[in-house]
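There are structures below to look over.
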Structure P
Amino acid sequence: MRNFLRNNRGLLLFMLCLGLFRTAIADWNPVPTGSMRPTILEGDVVLVNRLAYDLKIPLTDYSLAQLGEPERGDIVTFSSPKDGTRLIKRIVGLPGDRIELRNNVLSVNGKPADYADIQWVSEDVGGGRFVQASRWSETFDASSHRVQFLPYPGARADFGPLTVPADHYFMMGDNRDNSEDSRYIGCVPRKLLIGQAGHILVSADIKHDWQPRLDRSFSRLR
């Protein structure tokens, strides 16, 4: 064992530094599901800034210092308060916000979002099945992003009203009818936030033989 450690100390030191880097500074996360379509696709690998909000002790949720404030519209990774699964969603509700969803129209503090620029697409839902999905630009103030709606029976198109507790955030996936988000798992405490996803590093189409999607590599998320 001593010989192994001595002969491989350079590699072991590199692996230790890499581990600390990924758990404290920045991380890259493959995305296996379509809950953030059309913004993030299955097979995208996103770059996560772990220092966007808090400086944490590696491998813990303990914050040493707050470095920034999460904002509405940020795409974040976090540990699910339901079972600890790592998820990626968009912040739509800040502490104290009153969140309501009526017929898929999102309202924050009594103000509904604006929906425009509809696009109809044929969405692959697996098993060789395709459904007609609608995509809209959802706008709050000057912030706008695309959201998707699927004709799924039983999708939660109505929710709330709910007031986001202090130090918590209300998360939603951009693929509104195919996302296990705060409508199901509850609001997310700040301590469970991992970091902010800002860019796609690389991407491959996992539904079609892992073909590279070069046009998505190094693109910025918004």
Structure Q
Amino acid sequence: MTKKLSLTYYSDALCVWAYISQARVDEVAAQFSDEVSIDYRLCSVFGDTAYKIGTGWAERGSYAGFGDHLRETVSEFSHIKLHPEIWLRNRPISSTPAHILLKAVQRVDKGNCRAVLQEIRLAFFERCLDISNRSVLNACLEAVGVAVNDVEVAIDSGVAHADLEADRRDQQILLVQGSPTFVLNEGRQKLYGNVGFGVIEANIKELLHSPAAGAASWC
């Protein structure tokens, strides 16, 4: 059996660009289901939202200004919806609790990682819920059908925290700048930010048609 091409996808659960890009990840999964495997990894952009937004956006309207920025950002993307009070109420203090939960999901029910991540994003971006709250995160697990108890065991054991640290370590090794980032060809090709599907597709096809496995690509 031919080994699949690995695509590593780094994102932060609270990053709107990652939320937008999920449709591109899904398209990769649909078009290259037999040729590409997708590895979901997590990076911290909103690990401290009070600093990221409250301080970082203090001169641009703080949380209200950041909410306006998000609405402007998604206005050209019809597949994305935002709650009108985004970042004005039920503000998550950090994306880290969601990330730890997702690493636990990868341990106990890896096939549902994408579905749980999407449910977490819907909970925040569309329903304006605080996804740093454990009860909200557990509700996301239940909505997908992942056993809450199994996930809690993985969290309480510390293994999910260790896996999140491994994501952080590999992010530094690969020089991943932020969310979202697509990594291909053992880190030789990195696509960061609002990258169109055509660009992602071209990079994948070039690697799939490369004459030697691991050879440097001309992309």
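When mean count of other Cβ atoms within 10 Å over residues 72-79 is calculated for each of the structures P, Q, which structure yields the highest value? By mean count of other Cβ atoms within 10 Å over residues 72-79, the leading structure of P, Q is P.
With mean count of other Cβ atoms within 10 Å over residues 88-95 derived from the coordinates and found to be 22.2, which of P, Q does the value describe? Attributed to the structure labelled P.
Computing distance in nm of label points 7 Å out along Cα→Cβ at positions 136 and 208 across structures P, Q gives 2.8 for structure P. Computing mean count of other Cβ atoms within 10 Å over residues 48-55 gives 15.6 for which of P, Q? It traces back to Q.
Identify the structure, out of P, Q, from whose coordinates helix-only ellipticity at 222 nm (-39500 (n - 2.57) for each DSSP H run of 4 or more, over all residues; to 500) was calculated to give -14000. Comparing all candidates, it corresponds to Q. Structures P, Q were compared on Rg/Rh (Cα atoms, Kirkwood Rh), and the highest value belongs to P.
Quick note: the coordinates plus some simple rules give every number you see, no bench work behind them. All of these numbers come straight from a predicted model, not from anything done at the bench. Cβ atoms are built from the backbone, for glycine too; each structure is taken alone.
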